[in-house]
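I've put the structures underneath this note.
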Structure 1
Amino acid sequence: MDTNQLVAQVAHQLGEYRQFLVAFSGGLDSTVLLHLLAQLRQQNPELQLRAVHVHHGLSEFADAWVEHCCQQCTAWQIPLTVQRVQVDARIGGIEAAARKARYAAFGATLKPDEILITGQHLDDQSETFLLALKRGSGPAGLSSMAVRGRLTEHLLLRPQLGCSRVSLEAYAEQNRLSCIEDNSNKNLRFDRNFLRLQVLPILNKRWPHFISAVARSASLCAEQEKLLDELLAERLHTCLAEDNSLVIDGLMRCSAGYRFALLRRWISRHYVILPSRKQLQNLWDEVALSRVDAAPRVQLGSYQIRRFHGRLYLLPLMASLRDICLNWSRITPLILPDGLGRLISGKGKVHLRSPHVTQQVSIRFRAQGSVRIVGRAHSLPIKKLWQELGIPPWLRTRVPLIYYDTQLIAAVGVFVCEDGQVLEKEKPWRVHWEKNHLFKSK
């Protein structure tokens, strides 16, 4: 593929879109992509370009790479945002953790009408396909990458996916582009590097069109998955509850293959990496078919699947809040931990008696013993009360509990204790909880 063909292919993939955020590492792939887009902008001045560079903090050269990218973007008159991230390799290994942090940074940088563009190419597609094959993936995993994907609500384009690395190198040489060479790309400890440096050269030498053949196989797998999506869409819809949890009864009479296909499509709606066949079997046996009184879970990377009242819920992993105690002056809103939102004093539907002048108001996330709430004649153990009110186990230590000194007064938005009841002719204290998305369906 010559330079003109490369430019034409990228321009074709952009379609009618005009606002782009380019993932710019400074390496060959993204440097060629950003230069191509800068050239296209000269021909189409309405093209709006921004770039984002993610500083992972994993290399001693990371600061130098930031400087290089800043200089490059300044020369090409492209605004650059640098996002510094923390990579937690405890879940899924360093490659997966870095990718997760990177795409989270992209999502945080994107403006509402922008499209994310990344620089993956044909050789990357082969590596992704072989990695999926190594994991024993089915057609969904072997579909590898598509030219068009999604990052939450944003479109993601990979306009160089049909271009070989050789063609990108030729373009970079012809245009005298300066590119970063990440020293970690030589580390054979990483599976992708092992394939790129040790395996694919042998395969390409034996079969020169190997990477094109792999791309064709990935495309055929993607076609089969798209067909299955269409055929299963209506059945999946009938199994979904209003809060997008999955009704287990709707899967009970399905064959194992049919059931697993529905589970994969439900999971993919949440943009979570698809589980293996073994993980799906564990999900069905250990979670869906568990005892009614059990609280099982299966972890998928940084997410978990749990069961409650005959439904499966896909949730992010949650930090423990059981030992947290936050004193609240009530003068300003109180920011809650772990992204739960905030409490606002003086407005809202929660009405409580005002605390005495000497009483300290605090917010906790754990209660013990028995509780008597407004409207009930008798006290109940807190665990039984949560059950009767239909609060899932994972939310029972995430609902803000208001205490006056050591006395439980209310679970915000769920119940008010008898000790927190507003007395006749007394002016109530109103509390509002601005909740995050996990609670909005409750």
Structure 2
Amino acid sequence: MKLLQKLFLLLIVAVLVVPVFSEEGTDSGFNFQMDMELGAVTINENNQAVAYQMLSLNPDFAFGKVGIGLDFTLHYRFDDGNGNFDFREQDWIPDSKRSFWDIYLPIFRYVRYGRKGDSLYGKIGSIDDGTLGNGFIMGSYSNSHFLPERRIVGLALDLDGSLFNFPYLGIETFAGNLAQMDVFGTRLYVRPLNSLDIPIIKDLQIGTTAAFDRKPNAINDFILTAVDNPDPVSIYGIDFKQPILSNSALSLAVFGDIAFQPAAGTKTTASSGSLLGFGGKLFSFVNYGLNALFLGDNFLPFYFDSAYDLFRENKYAVYSGAANIKGYAGWLANLGFSFMNDMLVFNTSVNGAFNKQVGNVETYPHLRAVVIVAEDLIPGFFFDASYDKRYIENWADLIDPNNAVIGLNINYKTGPAVITLGYNLRYIPETGQFDTTSKLSTSISLF
């Protein structure tokens, strides 16, 4: 454990130091701003909703492609139920459930350099798009489901050899929680034909991925499966990606994956699955993709997905053999739009089985949709919303909140102040109920 912590601390240093020596990009100039946020928030403590007032200072520093955002937040109550003024000690005092790192790493909202896909990309903090390769093992993993009461600090760090005029190999790394080091993974890839300088095939990318969850019950105790010390989860795979077209009117790539989930718990044989698909962009504002899935018994594709932290126990039950699912052939489609320099964004993906009946079990599609209306598109207002819905049996199920994860943030800006109303509704498999977190706050730009 100590060795892993040291290795990832070195990666953090790399995120901060390597950009200084990088010649990629011409962004320059120093910018600083700080917001002060006042509001009320409901925090779940010992399965009880407790209302707190909140004071938060959020300074942001930017220099070229490097950005740092900090978060100094204090929760307090004017009346703790006994007529006394009360600070929430969990904000700064470690206990049996939260270590020093759990409390003080979240001061860093983010430290970032570049964007995903750049020769050098790094980010520390809240991450909603943790992806390795084509995403068949880890795709769009999010560590931000427990905001605002709990901020989890993760790390994404990608390095492509083209940064050093050596475009033959590269590496992608991701850790969901640097304090716990539970979910993490890496992908090493090569471009074996790059030296041939032949159009199209020179960009062929072949990779291998390994992803793990050292502590599957790190977020919540396992109740349904009654497992106190679940075995670590490990998934391995190989993949390829072959760009076909790359221009402003149309981009297209063909890609594929084969992944393996080893035997664990009562499961005596390894599980495997594969994916073959294509996708790209149309006219720079339409994202599209279509994939065929071939899944063996007890194999879960996209294991570390956007809602993984909310469904850890359910997935582990299949991974360990406590629950069984029959293999099947299926599909995955995604479509999205981005207009006016990402001021209006909509993305949706749907997956399901070719045959509704798989063995003795009926399978149903799974949908995830995100819409973002950025600042300045509608005078004064901007917002984002997400909807993750599982087990869609018919059209009516699309609006049924069961088996859904819903998020909404509505912002109103007037002068230097922004008023935010936020809701997060997440389905808790252990209780079969929704845990609702609400937030009403006002932030003021001081600089």
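Here, each number is a calculation from the coordinates, and none is a lab measurement. These figures come from a predicted structure and were not determined experimentally. Cβ atoms are built from the backbone, for glycine too; each structure is taken alone.
Table for the structure above
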quantity	calculated
Structure with the greatest value (metric distance in nm of label points 7 Å out along Cα→Cβ at positions 53 and 157, set 1, 2)	2
Comparison of 1, 2 by distance in nm of label points 7 Å out along Cα→Cβ at positions 189 and 405 - largest value held by	1
Parent structure of the calculated result 2.6, given that distance in nm of label points 7 Å out along Cα→Cβ at positions 117 and 309 is the read-out and 1, 2 the choices	2
Which entry (1, 2) yields the derived value -2000 for helix-only ellipticity at 222 nm (-39500 (n - 2.57) for each DSSP H run of 4 or more, over all residues; to 500)	2
Test item: mean count of other Cβ atoms within 10 Å over residues 45-52 calculated as 11.2, pick one of 1, 2	2
Winner on mean count of other Cβ atoms within 10 Å over residues 133-140 once structures 1, 2 are ranked, highest first	2
Comparison of 1, 2 - label where Rg/Rh (Cα atoms, Kirkwood Rh) is highest	1
